[in-house]
Structure P
C-alpha cells in the first residue's frame, strides 16, 4: 500500500492529529511523524544546528524534537520505508486564514511537502468545531488529490467552519488588519515585557476569500503556490531597472575596490 504521512504543529498527542489519523486510516499505510511538543506559529523553521531524534511511539507513530517542516523532511527523504504519495498536515486547533498562513506551522509543513515533490494538504478547524467533521472533510479532499493530483508547486489549504458545513467553496486568501500588535506589561520587579497577538483584527474583504467562506459556514479550499512573486508589481516596477542599474554601476566605479583583482589564498601544504 502507498505511504501517507500525517503531521501537525500542535504536537504528536493533539486531538486534531488523532482525528485525522482515524479519518485517513484506510487511504494507505498511514504514518504519523509529528513534533514532540506544540509548535504553533513556528512558520517554516528548520532545525539545522542540532540533531533530530525521532522517537517511535508505536509501529507507525513517531515524535520528533523538531518543527513540522523537520518532520516532513524526515518522512520524505528516507526515514520511512517508502517515499510518501501524500502529506496531510493538521487538523490544526484553530483556523489558518488569510495572512496568517505565513506564520502557520501547519501550512508550512504542507509547503515543505510540496517543495519536496509530494502532493500536500493543510487542514485547520475553526475554534469550537468538530474534529470528526473536519476529518471527514480531510478524507474527501485527500481522496480527490490521490486520484487527480495537484497542479505543480501547489498545496491546498483547507479550513473547516465551527458549525456543520453548508458546502465547500474554492477561495483566495483574505487579508487581516490588526488594530494593535503588542501588549506591554510589567513583571513583579517593574520591568516591561511584551505579548504578541493581543489586538483584535478585522478582515479587509470577505467576497471570494477563505474568511468569507468560513464566515458563511462553508469549508474553504484555497490553492497556495510556492511562487511568491508579485507578477503585477514586477511589471509595474520594471522601469526601476534602468535607473537603479545606472546608479549601481556608478557607485561601483567610485568604490576604491572596483576593478581590484581578488587576492589569492596561500596554498596549503
Structure Q
C-alpha cells in the first residue's frame, strides 16, 4: 500500500503541474531596441588565448652551461621533470704508488651537435623542471660500490678499499638567468666502503625555486673543474695493474622534502 500511495502522489503532482502549465497566461514579448553598429567612437576588443600541455614524450636537449650550444649524448629522459645530461667521470691512467695519493678526474669532453671536434668542459649535471607547479625538487647521488678491478669473467679481483671519492667547487647556473635558485652543498664526500650506500643531497630546490633548466657544475670554470672531482687512494693498499670502476646513481625526487 505504501508503494502505491507514493505512486499516486507522484502522478497527482505531475497532473497538477501540467494543469498549471496549461493554464499559464501568455505575455507578448516586449520590443527590443536594434543593436547599433560600432563607430570610430567605440574601442574594439581582441581576444587572445594560449593553451599548455605537459611535455611527456620529447627529451630536453642537453646544452653547454656557458654558451647554450646543444651537445650530444643526453640521457634521453622524458617527462616534465628530468635529468637531461650526466658527465662521464674519467681519471687518467696512473702509476702504481706505495704512497697515499690524490688523483683528479679529467674534464668532460662534449661534442656540439653538428660539430666534429670535442670541447672540454667542467663536469656537470643538467636538470629541467617544466611541471609548472613550482613545487620544488631534489637531486640526490650515491656511490653504489667501491672501485673494483673485475676479471673478464666478471669476478672481482680486488677493490680500492679505503679510497675516497669527493666532489668540490659545486656551482649552480640557470639557463634562463633565473634568480629563484636552488641550493647545493659546496662539497660531497662519498663512502665507497659502506655496506648500505647513502644518498647525498646534491641540489635542493625549495618550493618556488628551481624552475626551468639548471646546471650543477663541478667547477665554475674549466680550470677549476680540473681539481673538482678527486679520488684519494691509500698507499698501503694492494693494487693490480688494470682498470678500477665504480658506479654513481643519480636520483631526481619531485619534492624538496
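Structures P, Q were shown, and relative contact order in percent (Cα under 8 Å, 6 or more apart) at 22 was computed from Q.
When mean count of other Cβ atoms within 10 Å over residues 41-48 is calculated for each of the structures P, Q, the largest result comes from P. Can you tell which of P, Q yields 1.23 when Cα Rg over 2.2 N^0.38 Å is derived from it? Of the structures listed, the value fits P. Identify the structure, out of P, Q, from whose coordinates Rg and Dmax of the Cα atoms in Å, for residues 177-248 alone was calculated to give 16.7, 50. Value 16.7, 50 for Rg and Dmax of the Cα atoms in Å, for residues 177-248 alone corresponds to Q out of P, Q.
The value -8000 for helix-only ellipticity at 222 nm (-39500 (n - 2.57) for each DSSP H run of 4 or more, over all residues; to 500) was derived from one model only; which of P, Q is it? Label of the source structure: P. When distance in nm of label points 7 Å out along Cα→Cβ at positions 113 and 129 is calculated for each of structures P, Q, structure Q comes out greatest. Structures compared: P, Q; top value of mean count of other Cβ atoms within 10 Å over residues 49-56, i.e. the largest, recorded for P.
Just so you know, all these numbers are worked out from the coordinates, no wet-lab data involved. Everything numeric in this text was worked out from a predicted model, so none of it was measured. Cβ atoms are built from the backbone, for glycine too; each structure is taken alone.
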